[in-house]
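Next come the structures, one after another.
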Structure 1
Amino acid sequence: MGGALTRETPGAGARATLPGSVSVYALGLVEDKESAAAVHASVDAVEGALRPHHAGYYPNFIEEPTDASAFFSADTWQRLREVKTRHDPSDLFKGNHHVPPLP
């Protein structure tokens, strides 16, 4: 990757860059319980082999609900929560990567 994907540009948004120099997305076709076990084992093996080189996560590549604060710097996370508090204080809108309003 590199180039524009690594440069932070003021005003570009909360997450306008991708961490690291390589992006990997592992997946497999699951047709039944046996293939599911094989796919999960293979994906786990890929993740384990690459773990020492982990540079960060990109939200669009995470399919499970998770702690969204891991995707952003502390300052950006605070700013997102301030925006959420200002525009959705009752926390009506939620997604897989929830940004909660401030208490």
Structure 2
Amino acid sequence: MIKLPGESQQIDRVLETLSEVFFKTNPSVGEDSQAIYTLFFILLMLNTDAHNAVIPAANKMTKENFLKMASGSVAGFDDATLGKLYDKVVANKIDLHK
């Protein structure tokens, strides 16, 4: 489990390091560590959007919107994989502050 700090620069460094390590240990996943970083960042944004009570339900990111954003940003991941990740994040909150 990873507990992310509250400061955006620290979160960025954690995601960057995590992406590099993830890609080194899983070289067949994604195009490169930058693609993994982008995926992690997008999933973090989705988690915040999906589980923040302040954001009205009508304004939540739809799967279609997520796929449009992610497909153009994350090299090496097809829509089926991105769709599964969307479903998992929306169904299961990633608690970053335990």
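Figure out for me which of the structures 1, 2 the number 21, 18, 11 belongs to, where semi-axes √(5λ) of the Cα gyration tensor in Å was derived from the coordinates. Walk me through the numbers before you get to the answer.
On the way: 1: 30, 20, 10; 2: 21, 18, 11.
Source structure: 2.
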Just checking, which of 1, 2 has the largest value of distance in nm of label points 7 Å out along Cα→Cβ at positions 32 and 72?
1
Matching task: -10500 is the computed value of helix-only ellipticity at 222 nm (-39500 (n - 2.57) for each DSSP H run of 4 or more, over all residues; to 500). Pick the structure from 1, 2.
1
Determine which structure produced the value 22 for relative contact order in percent (Cα under 8 Å, 6 or more apart), calculated from the coordinates; the candidates are 1, 2.
1
Give the label, chosen from 1, 2, of the structure having the highest value of mean count of other Cβ atoms within 10 Å over residues 40-47.
2
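Bear in mind these aren't lab numbers, they're just calculated from the coordinates by the rules spelled out. Here the structure is a predicted model, which is why all the values come from computation and not from measurement. Cβ atoms are built from the backbone, for glycine too; each structure is taken alone.
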